[in-house]
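S.K.: Some structures are shown below for you to check.
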Structure I
């Protein structure tokens, strides 16, 4: 399912126009893109039963280039992890 298909499905399920549905869905997604980068190390955004986003600070470290075998310094960075919750997993299994 594409984002457009999701928006159309959302509009139909909630009795709103496609334009209204697009604004609502994009509003939520845009806000996620604002909130998640602001999370502190170990903090998470949790959509109970569906998904949670957790941000982690990763310290600088030495990594190896798999192609050349050369060791390279990789700077400090941040990463985000999305975890699917049991309610959604069970809904897919059913």
Structure II
């Protein structure tokens, strides 16, 4: 769920399915709900990771037909991102 799409009906459906809300309510809500701030921070980190991963055109467009080749290129992209963090000059 995302903050922009959260309403009472969607939230009730998610809770009925057993999901824990990890999105803070909009500031304009009259009755805000509690949420887990630590879980929200982890969710944000995962979303940023996927944004960086999509910078690799081959991953974003899914040129590979085989799952093994696609996952192998994801691993290469992750290694590339890790090496850039170690040596940011490249």
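No lab work stands behind these numbers, since they all come straight from the coordinates. Please read all numbers here as calculations on a predicted model, not as lab measurements. Cβ atoms are built from the backbone, for glycine too; each structure is taken alone.
S.K.: Comparing I, II, where is Rg/Rh (Cα atoms, Kirkwood Rh) highest?
M.R.: Working: I: 1.14; II: 1.12.
By Rg/Rh (Cα atoms, Kirkwood Rh), the leading structure of I, II is I.
S.K.: For FRET efficiency 1/(1 + (r/R0)^6) of positions 33 and 57 (r between Cβ atoms, R0 = 30 Å, to 0.05), which of I, II scores largest?
M.R.: Checked I, II; max of FRET efficiency 1/(1 + (r/R0)^6) of positions 33 and 57 (r between Cβ atoms, R0 = 30 Å, to 0.05) sits with I.
S.K.: Where is distance in nm of label points 7 Å out along Cα→Cβ at positions 25 and 49 largest, in which of I, II? Show your work: numbers first, answer last.
M.R.: Values: I: 2.1; II: 3.1.
When distance in nm of label points 7 Å out along Cα→Cβ at positions 25 and 49 is computed for each of I, II, structure II gives the biggest number.
S.K.: If you work out relative contact order in percent (Cα under 8 Å, 6 or more apart) for I, II, which one comes out largest?
M.R.: Comparing I, II by relative contact order in percent (Cα under 8 Å, 6 or more apart), the maximum is at I.
S.K.: Right, here's the next one. From which structure (I, II) was helix-only ellipticity at 222 nm (-39500 (n - 2.57) for each DSSP H run of 4 or more, over all residues; to 500) calculated, if the value obtained is -18000?
M.R.: Values: I: -14000; II: -18000.
The correct label is II.
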